[in-house]
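Just below sit the structures, each encoded as structure tokens.
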Structure P
Amino acid sequence: MSKVIAVLGAGLGVSVARRFGREGFRVALVARRKDRLDTLVEVLAGEGIEAVAFSADLSKPAEVPALVEAIRDRFGRIDVVAYGPIGGDQGFTPAAELDASTLEALTPLLLLTPVEVVRAVLPEWTERGEGTFLLAQGYSAAQPMPHLSGLGPVMAATRNYLYSLNAELADTGIYAGALTIASLIARSEVSAAAQAAFESADGPHFPIADPDDLAEHYWDMYTKRDRVEQFHPESLTPRAPA
């Protein structure tokens, strides 16, 4: 039976689906907008890649078990999860203006749901002795920057969790890795909004990344399993404190 990747979030969705699909993976595409998902399924079908759309609101962690079960019912298994659902409605907030309600609104999608996804797939992966969880996150998770807070503190908590998860599962055949993106993503909904935030902020201005290049990082991480975190571009990998 061919392997299955569940792509949760449409930011890198079609590029990741295409990259893994070329290797024989079947694809579960998960996002809120059913119409967009159906279009992506048709595009992938035209390229000979089997894909199925699952409409879900990933900001609701309680719905994760039912979503994972629906994917299993359709495909029989899940081998890889690629999680990266940041969209145009998640924005940056200066740290001096940050409040609890802003963090509370960001936490389900960026922290609670990925934890619940891992909990839902881990029994299957533990029984099989194999599985991969790939997380896409923004650069502010690893490198705090003035005026670009809000997302960063929540993603930093998820990054902390992922590092612990990677170490705990290192000898089980299960791999967890993070792709930390110090770039805007071409052809993504979030790109225009983020570009405006960067241009108005007193901080670094990031390049535009091709999502196909980011999907290639995912494939390399999946096959090599030799690092917890991959930065793109690599030149912006933060240096450890002296």
Structure Q
Amino acid sequence: MRTGPAERAGNGERVTAALTRAALANHLRAVIDRFAIGLVVDVGAHHGEYAKLMRGLGYGGQIISYEPVASAFEELERASADDDGWSIHHMALGESDGDVEIRVSGSTNFSSSRTLNARGEALFPRARAVGTETVKARRLDGILNQHAAAGTDSPMLLKIDTQGSDLEVLEGASGVLDRVAAVQVEVPFQPIYDGVAGFPETLRALAGLGFGLSGVFPVSADEGLRLIEVDCVAVRLDAPP
């Protein structure tokens, strides 16, 4: 979850946003405690909302944030300036190394390498692209050891919010997934970008990687209170009871 309710469509989120944020926060606090999380990797950091949530929960370990959009990264720099345990990197993550074109939306929290579809344009007018940026993309398993503090081998929480490419980021993390105790991804019930994995496909992918669903938290809903997107938290299936 990146943004406040004013950025989203429909009264559904405005009604439930505060309750959702509290429920997600409580759940993440339990995950941090249960799995002794010592590293948070924040992919699609935007302005640093997730890292600030972690700090608000009392998490004092290392945070590594990745954000590809230049204007959002400037805000991220300001947000992280006084936190020595929070490192930030101006790049995208994905399933391969190279360059990627980001469609920068009028409201930057919707910026994506995916194309906004007709439903997305109708639900979120400010999600329409106003420009593009070409940024470098890297696999997480190729850079994590460079960016993590020396000797960091604590269980990891991997949060991914890329506006449509979350499963590709997971593929690019395959070499370090044994270090990941919990994953948080954003999943659409009403996809607003072309070619995006839906809820059943995402659950199958997570299960195939060894993760089971732990919590589901609404991100946005339409005027009819139908879910548009949710945040899913999944934890390792092989964790002891």
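Thinking of P, Q, which structure, once relative contact order in percent (Cα under 8 Å, 6 or more apart) is computed, gives back 19? Could the numbers behind the result be given before it?
Details: P: 19; Q: 22.
Going through each structure in turn, the value belongs to P.
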Original post:
Which structure, out of P, Q, was mean count of other Cβ atoms within 10 Å over residues 129-136 derived from, given a value of 21.0?
Top reply: P
Original post:
Where does the value 31, 11, 10 come from, among P, Q, when semi-axes √(5λ) of the Cα gyration tensor in Å, for residues 73-136 alone is the thing being computed?
Top reply: P
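Quick one: helix-only ellipticity at 222 nm (-39500 (n - 2.57) for each DSSP H run of 4 or more, over all residues; to 500) came out at -13500 when computed from one of P, Q, so which one is it?
Working: P: -13500; Q: -9500.
Computing helix-only ellipticity at 222 nm (-39500 (n - 2.57) for each DSSP H run of 4 or more, over all residues; to 500) on every structure in P, Q gives -13500 only for P.
Where a number appears in this text, it was derived from the coordinates with a stated rule and is not lab data. Since this is a predicted model, take the numbers as computed values, not measurements. Cβ atoms are built from the backbone, for glycine too; each structure is taken alone.
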